[in-house]
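Participant: Structures follow.
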Structure I
Amino acid sequence: MAELRASTLRPDLAVIAHHVPDGARVLDVGCGDGVLMAALQRDKQADARGIEIDPECVERCVAQGLSVVQGDADRDLTFYPDGAFDVAILSQTLQTAARPDHMMRELLRVGRRAFVSFPNFAYWRMRWALMSQGRMPVTRHLPVTWYATQNIHHVTVKDFEALASDLGIAIENRWFFTREREIGEGGANWRAEYALFEVSGG
């Protein structure tokens, strides 16, 4: 039953939900409306906590009985103690961080391992839009025009892998997705619309 329920999640969230151990202590950074937290509590009996910058999302989470605080992950992760969580999750949020390298260090300071997903700016449709139109693309995973977006550091699959190497972060697993389905690793830097990595402190 847990597998069936998890399958109703966005594909990257479903993968995360499947791989979080039963009863884990979880911090969901940028938890949005709390859909993943709710699934983890229901299906994995996880002790799930969240931090979210949008006050309306925080209200929706709290109304569901979820343990979510309003905060800015760029500065507020520093208030969490080392190793406070078994798993830290950063879903479709890395590109909004002021310093993604600092964010990754903080994730793996407070969590023993982390799941990180992000839109892949090297996706072929993005490349084609830049080449054919000469303008910053607007897509399903990057839906806001360049001057209004919260996305300030566009990242590619290869960029993330290089960042992990630079920081001494071990990549334990990786998954790639296009149009709501998982795809293979071959050519993922241009074929994947978005990516998910499981990482540890190395």
Structure II
Amino acid sequence: MADRPALVTGEDGLRRCFWGAASADYQAYHDLEWGRPVHGEGPLYERITLEAFQSGLAWITILRKRENFRSAFLGFDAEKVAAFTGDDVERLLTDPGIVRNRAKVNAAVQNARAVLRVRETVEGGLDALIWSFAPARPTPAPRRLADAAAVTAESTALAKALKRHGFAFVGPTTAYAAMQACGLVNDHFQGCHARKAAGGGTR
């Protein structure tokens, strides 16, 4: 891994972060979504849920099941998921379209309920809570694989804040992955064509 170049040039002549050229699914996600600012309760709840399901798995597994997750969790409508019962959890655990992990399914339901509590207790709701942990200044573009962070002070603080509000399966590493996915930080490598479009986290 240490010897792998941070950037690769695709058949279209564009330079991308090495992982963004691994498959057509990765390329579309890399070029059009990853690192771009995500706002709104539903989209942020979705990203938190998917990053939690990804824990221990390859992201491509989640990416290819994404529409199934959206269907299973009713478009990631927190109010609807918060109303799930034990029977709903058991139903989801028989759904081959998603990752059938009891702890992660339970966390998705628990986190929907936490989203509703945040809506009532934090001005601006989940959006304001999460984005309050965006770095005050844009972080420097990583140049090498060794520059890529997995945990930061901000992600550790975000994970603690989410847990205080009742969220589960949101450790510092998962929180940082969500920060990357939602554009709180711009971790496209220097020279990647998507870096400029992604912009970078701003409060």
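Participant: Matching task: -14000 is the computed value of helix-only ellipticity at 222 nm (-39500 (n - 2.57) for each DSSP H run of 4 or more, over all residues; to 500). Pick the structure from I, II.
Facilitator: It was calculated from structure II.
Participant: While we're on this one: Give the label, chosen from I, II, of the structure having the highest value of relative contact order in percent (Cα under 8 Å, 6 or more apart).
Facilitator: Across I, II, relative contact order in percent (Cα under 8 Å, 6 or more apart) peaks for II.
Participant: Assign the value 9, 35, 39, 15, 2, calculated as P(r) over Cα pairs in 10 Å bins from 0, in percent, to the correct structure from I, II.
Facilitator: Computed on structure I.
Participant: OK, next. Ranked by mean count of other Cβ atoms within 10 Å over residues 28-35, which of I, II sits at the highest value?
Facilitator: Result for mean count of other Cβ atoms within 10 Å over residues 28-35 over I, II: largest is I.
Participant: Figure out for me which of the structures I, II the number 16.8 belongs to, where mean count of other Cβ atoms within 10 Å over residues 12-19 was derived from the coordinates.
Facilitator: Structure II accounts for this read-out.
Participant: Among the shown structures I, II, from which was the value 13.9 of mean count of other Cβ atoms within 10 Å over residues 124-131 calculated?
Facilitator: I
Every read-out reported here was derived from the displayed coordinates using simple, explicitly stated rules and does not represent laboratory data. Fair warning: this is a prediction, and the values are worked out from it, not measured in the lab. Cβ atoms are built from the backbone, for glycine too; each structure is taken alone.
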